[in-house]
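What follows draws every value from the coordinates through simple rules; no lab data is involved. As the structure is a computational prediction, the values presented were derived from the model and not from experiment.
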Structure I
């Protein structure tokens, strides 16, 4: 009998964020739905600079909305979205596949 460790990855459901309505391009928007992230999305966001630019990029990509709409959203949306995105990110460097420094 093999004593292999096994990891079961559970699906993280999409997240709806509701907020006071904002006008964009002639329509009223009162919510967005964030879809689960992919590694590709995370890697693209890392190239965006600071943490706010990275989070706004992830909102844009995961909700499928233009950057002009993201810019109109409340910073509170950014905060809630960032908590959702944190579920997809490694907790520490070893979890990300980085090797510990040599002694």
Structure II
């Protein structure tokens, strides 16, 4: 029996998934797009709405081009990064995403 994931729950999981990826390496929009296969606009909207779950994400500029740099989590808020590591497979399964 498969469990249906609501739109709101999927949006929350998407935020957690991007938090996890950003915490593991220096990612920019292009690398997140390649890794997740999410549309770039979805990634941008998700990153812009991270404050909804209390997470602060910052883009660290490296170089002159405006997209040269990476995302960094400044404040995890109520999210426990260790929980994300332990539940990464479950999150990607519910998002129907392949694990990189």
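Starting from the value 21: which structure in I, II was relative contact order in percent (Cα under 8 Å, 6 or more apart) calculated from?
I
Comparing percent of Cα pairs over 23 Å apart across I, II, which structure shows the greatest value?
That would be structure I.
Quick check: -11000 is what I get for helix-only ellipticity at 222 nm (-39500 (n - 2.57) for each DSSP H run of 4 or more, over all residues; to 500), calculated from one of I, II. Which structure matches?
Source structure: I.
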